[in-house]
Structure P
């Protein structure tokens, strides 16, 4: 699974990398570590607005939710079952790129995870990259406020991530640059499940 990412690149560099423009440039704050459980608004590009970088909340809230409590359980979605799960199945064709320049994972040093080693991970050939995501638009019945939110897709871990994320053996789907348009174009979910992968690098933190 993946609950912490990094995006501390300059706004202009992000726009250049994705040939898109922020629609709320004042809302972007570079961050060394983004904690998913803070349900932050982070930059995404959706299949509906490919020329815009929008700020969506991490933690998908399906349109039918009575409140936003479900977001605690929807930071990640398994690519193998997303089209079956009630929380995700209505959003699997609402595709987005979740922008980052790194993510963090912890390696368990003992069977119960009492001792852990933190790693920073990134794709070898992309300074700024995109995770595969799905999104939803939800209106809070209490305030009538529209909230756009997303979930990050995960798959079985590759060799490197099996060594690092050795308790769950999962990894987020980091897209190859040439496959970003295909993801947004609603290619089959199964096409992005492992053995789909990019070459990753990691270092201890």
Structure Q
């Protein structure tokens, strides 16, 4: 029996909010790689009232079947309540499934092992500290060896977000980030002996 994870994605194949049009895709890990088991498109805007929303969630539950992990960009209100009622674990993630499926599988395995010293690794998200300025600490994930990488944390933000400056607090400078600086793909400076990085980007639009 494989391990299934259901992900709600948009037309670009990235996670979508559960109140936006999208497609529910159930992935299963087989022979070391993730394959699509089943999928179905949904348009929450077209459902009428709470009863319609509950019917849609019943349909989602049918497609999920024995799968008990649901991933979306944001999951709130009735959909969240219905998923919880079905004993589903709800994850809010950004990006493409390939960026996080292995991490969720790792966390699920970790939880099932019920080791007393298990500590959940929370995925850090940059927080705004001023107009266009953000800060994030990746020290915890670097120190924990918990299966998620600095690249998985920072790249989605660097690719999509409009920002002026991102301050990264770290234990050491990620080699891939040094390479981006050297190649001129990103502007940045390394401070405090590699414990802090300032990445600059011009806001646009």
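Tell me which structure, out of P, Q, gives 3.6 once distance in nm of label points 7 Å out along Cα→Cβ at positions 109 and 149 is calculated.
Of the structures listed, the value fits P.
When FRET efficiency 1/(1 + (r/R0)^6) of positions 85 and 101 (r between Cβ atoms, R0 = 25 Å, to 0.05) is calculated, the result is 0.55; to which of the structures P, Q does this value belong? Checking each candidate, the match is Q. Quick one: distance in nm of label points 7 Å out along Cα→Cβ at positions 5 and 29 came out at 0.8 when computed from one of P, Q, so which one is it? The read-out was computed on structure Q.
Tell me which of P, Q gives 14 when you compute relative contact order in percent (Cα under 8 Å, 6 or more apart). Before the final figure, lay out the partial values.
Numbers: P: 23; Q: 14.
Attributed to the structure labelled Q.
Given a value of -2000 for helix-only ellipticity at 222 nm (-39500 (n - 2.57) for each DSSP H run of 4 or more, over all residues; to 500), point me to the structure among P, Q it was derived from. Structure P accounts for this read-out. Which of P, Q yields 19.4 for mean count of other Cβ atoms within 10 Å over residues 21-28, as computed? Computed on structure Q.
When semi-axes √(5λ) of the Cα gyration tensor in Å, for residues 133-180 alone is computed across structures P, Q, the figure 18, 11, 11 traces back to Q.
Structures P, Q were shown, and P(r) over Cα pairs in 10 Å bins from 0, in percent at 9, 37, 38, 15, 2 was computed from P.
Only the coordinates and a few stated rules stand behind these numbers; no lab work does. Just so it is clear, the model here is predicted, and its values are computed rather than measured. Cβ atoms are built from the backbone, for glycine too; each structure is taken alone.
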